[in-house]
Structure 1
Amino acid sequence: MVRIRTISTPELFKVETIARATWPSTFAGILSSQQIEYMLNWMYDVALLANQLESGYTFLLAEEEGQALGFAVYQSNAMEAKTKLHKLYVLPIHHGKGIGKALLQEVVQRARIGVQEAVVLNVNKFNRKAIDFYLSMDFTIAQEEVIDIGNGYFMDDYVMTKKFS
C-alpha cells in the first residue's frame, strides 16, 4: 500500500534521486539533455531544497515498503488564498498506478483544509501527458507563461488552476 508522508531535511536527497531518475524520460523530446541537466542542477540541489523547506515549502513523499516512488512539493500562500504546486514526479516504472493522483489529491486536500481557494501549478506546454493528467483532475489552463531561467534557457509553460467551489 502506498503511503504519503511529509519529509524533512535528512530525506531531501530522495527528492533529488527521483527527479534525476524521472526527468530524462519525462522531458525527452521536449528539452535538450543540456537543459535537463541544467534544470536538475538548479532546481534539485539538496541545499536549495533545504532552503525551500525552511521557507515554508512542504515536501510529500509517496512510498511503498520503504521505497520512495514519487514526490510533490507545494507552498500555501495565505495572502492570496492559493496553494502553489511546485513539483510532482513519480518514478517512470510506477506510472499508471495512481501514485501521482494520490499525491495531487493529498495536496488538494491539504489546501482545502488550509482554507485555500485554489491550487495552481506550471506545466511545460509540450508535456501532453502531464497536461492531460491535470485536466483529468479538474485543472484548467489559466494562462501561458515564459520564464527566463538563465544560461539561454526558458520554461515555456501553461499555468493551470483548480478552483474550489
Structure 2
Amino acid sequence: MNISEEIEKLGKQRADGLITEEEFAQAKAKLMERSQGAGGAAGPGSSSLNVNQWSMFIHLSQLAGFVVVGAGFVLPIILWQMKKNESPIIDAHGKNVTNWLISALIYSLICAALIFVLIGFLLLPALAIAGVVFAIIGGLKANDGEVWKYPLTIQFFK
C-alpha cells in the first residue's frame, strides 16, 4: 500500500470517529517521515529521491530551456508524467507547472503579436523574467513541501 492509500485509510478512520484529529495528524506525520526519511518516495517504483526533491526538479527543469531549445517545455512534462502516480503531491506540482507552461506559451504569442505596436518589446522580456523567477520560487517552495500556484496562470489541469 502506498502512502496516499494509507493517508486515505487514516482519513476514513478519522471520519468514522475511530481516531481523533490528533491521532490522524501524528499518524500522517509518521507516514511522511517514513516515506521521506528512508530517502525514497512512497509508492510503486519508488526511487532514491523523495517527493519534495522530485517536485523541485519538475519546477527547475523549466530552466533547461536556456541550455537546449524546447527542453524547458518538454522536460517538466516528462518528469511529471513519469512520477505523477507515485504521489499526489508530485501530481499537483506537475499540474501547476504544466498550467504555467501553457499559459506562458499563450502569453508569449500575444506578446509576439504586440511587437507590431511596440509594447511587445517590453512584455516579452518581462514574461521571460517571470518564467525564471516563478520556476525558482516554485522549486524552493516544493523543496520545503509547499505546493505553490504560479501567479497569472490559467488553470487547464485541476
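Taken together, the values in this text are just the output of simple stated rules run on the coordinates, not laboratory data. These numbers come from a predicted model, not from an experiment. Cβ atoms are built from the backbone, for glycine too; each structure is taken alone.
The figures follow:
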read-out	value
For helix-only ellipticity at 222 nm (-39500 (n - 2.57) for each DSSP H run of 4 or more, over all residues; to 500) computed as -11000, the structure of 1, 2 it came from	1
If Kirkwood radius over Cα pairs in Å is computed and equals 16.3, the structure in 1, 2	1
Highest-scoring label, criterion being distance in nm of label points 7 Å out along Cα→Cβ at positions 123 and 139, among 1, 2	2
